[in-house]
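What follows draws every value from the coordinates through simple rules; no lab data is involved. If you're wondering where the values come from, they're calculated on a predicted model, not measured in any experiment. Cβ atoms are built from the backbone, for glycine too; each structure is taken alone.
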Structure I
Amino acid sequence: MSSFIQYAILGLGSAAVFTLLAQGLIVIYGGSGVLNFSQAAMAALSAYIYFEGRSMLGWGFWPSFLMAVACITALGVLVYHGIMRWLLNASTLAKAIASLGVLILIQGFIALRWAENPRNVNAIFPTKVYEIGDVIIPSDRLFMVAIALALTAALWAAYRYLPIGLAIRAAAENQRSAATLGWSPHVLSTITWALGACIAGVGGVII
């Protein structure tokens, strides 16, 4: 039983990252109707950009983190305005194929810029461990779970109480209705792509 609990705890870190990626997918799909298959690739690119700042440029954690998240957020906006906006009336399949194209482009860029060799950076979170009987709990897993829970709570509150969150929910149901209330569907889609990409960027750094 203790072995089962131990493996479950060790899997918390991966579960937290998958939660963040799923949240980004939901945000983008809910706001623009696009199933973004490039979400994981954006997270991977964020991790490499963070590596670039920390290990190659010698920057500290916060400058590297902010650079990675800002770049991925900007990439999300670029993907929407450069590709997805022009596919607004296209089929769901066409939008999905376009996102697969973005996935391939990001993978190709990563391979050209950093090759495909594994890269290592210093640990972001403390590496202290806690022992409860025979079970060992790494503190970094607790930090990952805390970040995932905090972002989940923040998104829930934003979508439930903030005007922009309510507008995005309305646009997900009917974009024309949101437009009649004074909200531009393109602005809302831009925000959701930026937010979804930002979440992917955070997930990529904490992996």
Structure II
Amino acid sequence: MHFLIIGDSHIPDRADHLPAEIQKGIESFKAQSAFDGIFFTGDFSKHILIINQLKQWAGRGFLKIVQGNMDEEEIDPFPIFDTYSIPQTEVKIGVTHGTQISPRGDNPAAEQFALREGVQILIIGHTHAAGVFLAPSGILILNPGSCVGAWSFIASGIPSFLILDIIGTQIRVTLYEKQQIELRKTKFCYAIDGKKIVATS
């Protein structure tokens, strides 16, 4: 299965548009293999075009958007937390913006949140800092960062997103970060072991 994980676009509050390198990269990946689903971590702010873009990228796949703290709840009533169960496995993916996690972006706090919610992969945003972390309990925590490189006090300012591929029990997470006019990629490999995620060599 092939998933796009993206979020914190903050258009037009903190950015005018999605960087061309990010957009072209995602469209290239979609052309190679259609997305089975897209997870958006919230804080698109007020710009409807990003939602239309997400729908286009999703195609026949699902689109799960969660409410961010900067989104207008009355206009865009998205859930605070949503889940997706990986077929033929015991693994469930959870996605939330991350405002419930304190301190902000704290991995142990995110791990406890995932355990309470009964998910083995937790996708969060809010920090604008991309990260891939395997917790001691076997919870995989994924943060795509901000797709526009939006400012925050702990962010790098680098536009980024994640691609999640699951084939059988094998998991590959690829972090893409905009570096000048190119996308730099970093790969992480894991495996499903029952209701846990484990590292692989």
For 3.3 (distance in nm of label points 7 Å out along Cα→Cβ at positions 111 and 175, calculated) the corresponding structure among I, II | I
If helix-only ellipticity at 222 nm (-39500 (n - 2.57) for each DSSP H run of 4 or more, over all residues; to 500) is computed and equals -5500, the structure in I, II | II
Entry that produces 21 once relative contact order in percent (Cα under 8 Å, 6 or more apart) is calculated, selected from I, II = II
The value 21.4 for mean count of other Cβ atoms within 10 Å over residues 95-102, derived from one of I, II, belongs to structure II
Tell me which of I, II gives 24, 19, 16 when you compute semi-axes √(5λ) of the Cα gyration tensor in Å.
-> II
